[in-house]
Structure formats: structure tokens, C-alpha cells
Structure I
Amino acid sequence: MTTLARHATVSTPPGPFTVVVDPDDVVLASGWTDDIGELLRVVHPSLRPTGSERVGRVAALDAAEAFFAGDVAAIDEVAVAQRSGPFLQEAWEVLRSVPAGQPDTYAAFAARCGRPAAIRAAANACARNAAALFVPCHRVLGSDGGLGGFRWGTPVKRWLLDHEAAHAGVAV
């Protein structure tokens, strides 16, 4: 890809949140960092821009700020672009159907993906998700109810889950 992306960062309760978008405002990567290099590294090579320009605002941040204000469904329709093999592509779409405030276990997520025995593959889909928050991999827990892993740290994951539990079904 020979395009220049844009990125912007806002303060959120769990820390700085940065979103990288393509020229059409489609999210390529997002996460709790202000290090653009860290985010660009997780974009699939076929989608990876040649660089990114810091701007004051990108459209996806409106949805993110609404989410942090309590409208946990605000992130549901944000356009995201990720690429990988067929299972991961499908799994990322399925992640977007896990309701806020009702997290799945990795086993339940694998079953939701139509492959109940593919628990490790389901966990891999969460680990390889570049569009944190908008593809809510934080909504998947270990089979024992533990947090499991999260690229941005388990304290961020715990904050997101608690926030969603407190606001699920409440549009602000």
C-alpha cells in the first residue's frame, strides 16, 4: 500500500487511545498507546500505509468518546479493515456480535464462530486483532472466567468490561 494514513489520540480513563484510519476513514488499527509505530506494526502488510499523519481528529473518535461516555453500542458500526485467513476474518466479524456486558469465554467464542473445537484459533483471533475497541476482543474471557490476555494490558481489559457491565443497554 502506498497511502498515507491519519491518526489521532484522545485521553480515555484507561489511558491515551489512538486510532489509525485510511483515507476513507476506515479504522486500520487502534489501541491504548500514543506510539504510532506500535499500531502500524499490527496492520496487515497488504493494508499497511507507508506512514501516518497526526491530525486533530478522525471520525472514529466520535464513536470512541461516546463509548467512554456510556453509550457502549456507539462503536458497533465503525468501519474497520483487517486481513488474514478466512477463519480470522470471520472471527473478527463474529467478535463484533458479542454483546457489551455479556462477555464470552474463548470456548463460547469458538462455538459462536462455528468451530467449537477451535479454542486456540479463537484466542489467536483475539490476540491478532489490530482494531481494539471497535472489534471488541476484550469481551472474551478465559474458560475459568479469568481475564486471559490483552495486548493493551489486563487493567485496560478489566476497565472496559466493568464499564460495559455498568452501561450495557444504556444509550447516553
Structure II
Amino acid sequence: MSKNVLIISSSPRKNGNSDMLCDEFLRGAADAGHNPEKIFLRDKKINYCTGCGFCNTNDYTKCSQQDDINELMDKMENSDVIVFATPIYFYAIAGQMKTFIDRICSRYTHLSNKEFYYIMTAADSSENTVQFALGEFKGLMACLNNPVEKGYLFAGGVWQKGDIEKTPYLQKAYEMGKNS
């Protein structure tokens, strides 16, 4: 069965290590017959959550801010599979991803029964590097209705643009996408 796959990248670098992993996940998903789409948060206007409470007094159907969050939430609601991709900065997700996750508040109750994957890159190669980032994703999952965490890919030891090409991680991202 064909799935709608949405890849949300918080990488600030075009053609960087995280971006290349997203492309391989996308290629694998397409080869499996799915309908993948990749979105760069850097290309979107996403304001910080102001905590105004508008969303929770309007049945979590909209946000009071006029930016790109409603478009992204529509795409998430229409997806079967959602991939969050982020570089790791100081052992945490990139600020762009955190701001986006905070804004999911406006319609998080509409994200039921979705499959989730995480793609993370870091200069540090220790597996412990991803623990805080995974905690942030798991915090979001704890608030959703029946999320299915399918797995994550941590590509450690990649700092400079293109370092990922010298690793097996591109193939792993492709396989993850193909098996999504």
C-alpha cells in the first residue's frame, strides 16, 4: 500500500549531511512506491509559540499566527509517515526543529496513528550524543494519539559538509525509506 511520506528537515545547510540523508530516505520511499515529499524548515516562516492559548480554545484547529504553520500541519495531517531530520547541536535538536515542534501544539490532537522516523547527524560519534534529541522527540510522541516510532538513524562523526559521503549512512537512510 502506498503511503504519503513527509520528511521535515531542520538542517540550515542545503546539500549538507542531514539533507543528503533526507534525499536518500526520500529516494528509498519513492522506490518502494510511496509518495514522499521533503520540506526544509529554513524555507518556511515559523514564528515562536506565544502561548496565547488561541489554539486550545478553538478545538486545536488553528493558530492565531499568520505564518506557514497551518500549511505544514495540513501536510502532516495528510501524511502516513513523518520523518524529523535534524543536526545535533550541543546534544540537542536544532532550534528550527524545536520551534516547529512547539508550534505543533496548534493541531497536535489531529496527528493520530502516524508513523515516525528520526534522522540525526552530529560531529560527535558517541551514541550517547542523541539521547537528549531523542528525549525531545519522545516528549512530542507522549502527547500524540497512538504514534508509532519506527526507528532512527544517527550519523555520528560527520561535521563538515560532505562527510556523510564517506560513511555507510546514506545506504542506511535509503533502506529506511524503502522499508517505510
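When you work out relative contact order in percent (Cα under 8 Å, 6 or more apart) for each of the structures I, II, which one comes out largest?
Comparing I, II by relative contact order in percent (Cα under 8 Å, 6 or more apart), the maximum is at II.
Work out distance in nm of label points 7 Å out along Cα→Cβ at positions 37 and 69 for each of structures I, II, then name the structure with the largest result.
Max of distance in nm of label points 7 Å out along Cα→Cβ at positions 37 and 69: I.
Using mean count of other Cβ atoms within 10 Å over residues 5-12, single out the structure from I, II with the greatest value.
II
For which of the structures I, II does the calculation of mean projected area of the Cα convex hull in nm² return 9.5?
II
Out of I, II, which one gives 1.00 for FRET efficiency 1/(1 + (r/R0)^6) of positions 13 and 61 (r between Cβ atoms, R0 = 30 Å, to 0.05) as computed from the coordinates? Don't jump to the answer; show the numbers that get you there.
Values: I: 1.00; II: 0.30.
Answer by label: I.
Every read-out reported here was derived from the displayed coordinates using simple, explicitly stated rules and does not represent laboratory data. As the structure is a prediction and not an experimental result, all values here were calculated from the model. Cβ atoms are built from the backbone, for glycine too; each structure is taken alone.
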